[in-house]
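Colleague: Following are the structures in question.
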Structure 1
Amino acid sequence: MRNKNNKKMKKAIVLAGGYDQIALIKELKKRGYYVYLIDYYENPPAKNYVGRHFVGSTLDLDFVRAIAKEIRPDLITTACTDQALLTSAEISEELGLPTYISAETAKEVTNKSYMKKKMWEVGIPTSKYYIIKNIREIDDIEISYPVVIKPADCNSSKGVKKAQNITELINALTNALKISRTNTAIVEEFKHGKEFSADFYIEHGKAQLLSVTESKKIPDNGAFTIVQSVYPATTELQNRDIENIGQRIADSFGIDNSPLLVQFIEDDGQFFVIEFSARMGGGSKYKLIEVISGVCIMSKYVDLVTGVDSKKIEVNQSAENIEVDYIYCKNGILESVYGIEQLLQDNTIDFYFQYKMLPSKITQSLTSGDRLGGVLISGKNSIEVLQKRNKFNRIIRGISADGVDIVNHEIINQL
């Protein structure tokens with residue numbers, strides 16, 4: 001493969017083709033890479049940004065290996081997604097390609113059973129838990145309700161449920177074991193409190209805190225579905241506690257020169273780690289981080305994976321109020337979205353992110369993978385942001401095949 005100057009181009013395989021991976025692909029192309037894509041869907045959002053798209057699971061090691069041996073890329077990478085990180089590390093190591101994270105570390109930070117066990121061993125604050133491989137093992141659980149059930153190795157909060165009693169526990173655990181690739185699930189103590197998402201960049205062993213946002217969930221759906229990320233969310237004193245925990249995670253898991261996403265819950269004034277990964281968050285967090293901290297984290301990340309020395313990170317925290325609001329829909333065939341151009345033109349919203357290709361069949365609002373899209377809103381204070389959010393919610397329309405607006409406006413009204 002050669003460019004217009006007849007110079008041989010480097011080749012990269014990107015695993016997963018969602019909206020966030022478009023930013024990754026653009027950065028790679030700016031650096032002269034010819035990009036291939038592997039994604040399970042026939043028509044993922046990133047398809048039109050690459051040279052060639054292979055339809056297949058990013059979790060199928062044999063499939064990814066075969067494509068890599070055919071293409072002989074200089075790089076296999078992904079961004080803003082969890083489980084494909086392990087595939088990228090394993091195949092890259094096997095084929096002698098560069099990878100910023102070892103396969104062993106990738107396994108520890110993408111499998112919740114490894115993660116919880118090690119956090120517990122080294123004293124990183126996290127909730128009491130049990131690793132379950134068979135439904136009969138619940139007889140050995142000594143934990144008070146409510147409890148949280150998670151598959152050990154799934155993306156997008158799939159299978160994550162809260163159970164209030166033994167019947168709900170059995171149902172949720174049966175599903176979690178079924179969808180886990182390793183037939184493993186976690187049952188853990190439920191903590192009451194606000195949830196936070198902290199994004200770091202680990203540079204030469206030091207954890208630098210880039211942003212902390214509060215993660216607000218759809219109320220009473222039992223599935224921990226994030227509907228909004230809000231900044232500012234914490235005090236300077238809280239940020240020091242969070243930064244200290246981030247440093248302990250990096251040290252304990254051998255994470256260096258890497259992004260780090262940590263999800264926390266605050267219970268009775270103490271931060272507990274829910275889970276973490278050596279990556280940027282999904283849901284367009286790369287752009288939210290940039291707006292909050294002044295750090296173009298996607299560019300920094302691509303420098304990392306392509307072996308380019310880049311400037312040391314300098315954080316310049318925004319003084320504005322900023323939020324990302326996620327758009328969910330009621331069931332139906334979504335054919336078109338209206339109002340976005342007007343909202344962008346009059347500065348009601350700063351950015352719009354569309355995660356679904358149209359037309360798209362909407363069947364549920366249970367995981368982050370069910371979102372139609374998201375908007376980033378900023379303002380001088382929380383009142384200005386609220387006014388902009390309300391205007392956005394009045395104007396946005398998602399029109400179904402039946403000509404009906406199926407955007408779930410009630411979810412945003414509850415914020």
Structure 2
Amino acid sequence: MSIKKKEFQPQLTGPLEGIRVIDLSRLVSGNTLTLMLADLGAEVVKVEPPRGDSLRAWVKGGISTDWKSLARNKKSIGLDLRQSEGMNLLKRLVAKADVLVENFRAGTLEKMGLAPALLHEINPRLVIARITGFGQTGPYAKRPGFGTLVEGMCGMAEATGFADGPPILPPGPLADTCAGYCGALAVLAAVREVEVNGGRGQIIDQPLFNPLFIALGAQAANYRVTGKLKVRNANQNLYMTRDHKYVTYTASMEPMPQRMLEAIGKGEYNKNPEYAGVRGRNNHGPEIKGWVQDYLGQLTQEEAVRFFEEKEISGAPVYTVAQIMEDPHFQEAETVVELPDEEMGYVPMYGFPNRLSGSPSQFFRPAPKIGEHNREVVAWAELDEDEIASLEEKGVLHTGKKMDRSDFSYQ
């Protein structure tokens with residue numbers, strides 16, 4: 001098998017057809033939120049300055065790979081908001097929109113003359129999603145909201161790594177991505193409140209901090225109960241195989257620990273009260289881990305995975321992205337797909353995070369060029385040809401400027 005080749009199909013529709021989204025955000029958090037909506041058929045319009053969304057500058061091999069994935073299914077209007085005519089046009093677009101998304105530092109929207117109260121005067125049904133690092137209120141509201149700062153502050157970095165080493169940050173924009181997913185859910189709830197319950201538009205205060213803090217589990221309660229901080233131990237469930245690759249195994253649910261001990265020839269310890277239950281395994285953790293490592297260390301990664309399957313043990317290989325792309329399961333599941341691309345011929349990118357049986361996400365269109373949909377979007381505002389020509393002449397409506405890009409990406 002190979003990675004499935006898909007085609008963009010702009011004639012298709014999705015369950016969010018008819019919902020118009022104005023996206024003022026940059027980089028990952030807002031683009032993740034609006035990607036979730038765009039994949040389901042919402043009309044998402046990126047409002048871009050002459051330099052374009054900052055995400056375009058994340059380049060590998062001269063290609064904006066992150067942009068191609070996170071901006072798929074979206075449209076772009078090149079609109080210079082530093083000119084008064086640009087701001088006026090944006091307000092006319094707001095009047096026709098259902099959702100507005102921004103991820104400026106708290107207070108910036110107000111300084112731009114786009115305070116939520118004003119936006120709701122223009123469009124009382126408007127849902128306004130505001131993404132920041134720490135929320136719109138509180139002592140840290142004005143702090144920069146980059147994901148790296150949040151990943152360090154929320155407890156994730158401190159809990160990750162080896163006991164004798166420093167904290168470790170995640171290898172990608174995890175805080176931004178989680179906030180985008182949570183923000184999309186909140187947007188759908190707020191839109192439903194308007195459409196079904198006859199409610200008014202509202203403001204969604206979406207911090208990067210909260211979803212990632214929640215993802216770390218009951219750490220606050222654990223600390224209150226024990227008075228102890230979690231010991232950093234990144235590799236407690238990782239085992240090296242004979243070919244110097246890794247597998248992971250979890251004993252978090254009965255009867256997995258018993259199956260593992262039986263499978264590696266240590267079944268007699270299942271009958272020993274000293275090793276029984278969670279407490280017994282915790283008391284003898286290093287010893288048991290050593291037995292498992294000794295056994296799995298004699299196998300290659302492929303052999304270890306086969307061993308897990310034969311013994312019905314909850315284990316899995318530790319994959320590189322190359323292995324994911326080559327794995328028949330993920331090819332069949334369309335976890336990674338290939339889509340037509342002007343620069344690469346076909347570009348591999350992630351598929352959808354879930355599947356709806358009746359109204360699934362679709363690949364409607366590739367990531368846009370700056371201002372590619374200017375004429376289509378300004379039609380919302382019902383401008384005549386002379387007005388459009390004037391805005392184009394003044395550079396209010398634009399198609400961006402060519403920028404030199406240096407390689408940079410989280411990956």
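Colleague: Which of 1, 2 yields 5, 21, 32, 28, 13, 1, 0 for P(r) over Cα pairs in 10 Å bins from 0, in percent, as computed?
Modeller: On the way: 1: 5, 21, 32, 28, 13, 1, 0; 2: 4, 18, 26, 23, 15, 9, 4, 1, 0.
Traced to structure 1.
Colleague: Computing relative contact order in percent (Cα under 8 Å, 6 or more apart) gives 13 for which of 1, 2? Walk me through the numbers on the way to the answer.
Modeller: On the way: 1: 13; 2: 27.
So the calculation was done on 1.
Colleague: Among the shown structures 1, 2, from which was the value 20.0 of Kirkwood radius over Cα pairs in Å, for residues 35-250 alone calculated?
Modeller: Values: 1: 19.5; 2: 20.0.
So the calculation was done on 2.
Colleague: Computing distance in nm of label points 7 Å out along Cα→Cβ at positions 75 and 195 gives 1.8 for which of 1, 2?
Modeller: Details: 1: 3.2; 2: 1.8.
Traced to structure 2.
Colleague: Work out which structure the value 23.0 belongs to, where mean count of other Cβ atoms within 10 Å over residues 99-106 was derived from one of 1, 2.
Modeller: Values: 1: 19.9; 2: 23.0.
Here the read-out was taken from 2.
Colleague: Here is a follow-up. Thinking only about mean count of other Cβ atoms within 10 Å over residues 275-282, which of 1, 2 has the largest value?
Modeller: Working: 1: 24.1; 2: 13.4.
The maximum falls on structure 1.
Colleague: Starting from the value 2.1: which structure in 1, 2 was distance in nm of label points 7 Å out along Cα→Cβ at positions 67 and 83 calculated from? Kindly include the intermediate steps, with their values, before the conclusion.
Modeller: Values: 1: 1.5; 2: 2.1.
Here the read-out was taken from 2.
Colleague: Sticking with this structure for a sec: Determine which structure produced the value 2.6 for distance in nm of label points 7 Å out along Cα→Cβ at positions 147 and 283, calculated from the coordinates; the candidates are 1, 2.
Modeller: On the way: 1: 2.6; 2: 4.3.
Here the read-out was taken from 1.
Colleague: Still on this model: Among 1, 2, considering only mean count of other Cβ atoms within 10 Å over residues 179-186, which has the greatest calculated value? Spell out each step's value before the answer.
Modeller: Numbers: 1: 18.8; 2: 22.1.
Top value of mean count of other Cβ atoms within 10 Å over residues 179-186, among 1, 2, belongs to structure 2.
Just so you know, all these numbers are worked out from the coordinates, no wet-lab data involved. Nothing here was measured: the structure is a model prediction, and the numbers come from that model. Cβ atoms are built from the backbone, for glycine too; each structure is taken alone.
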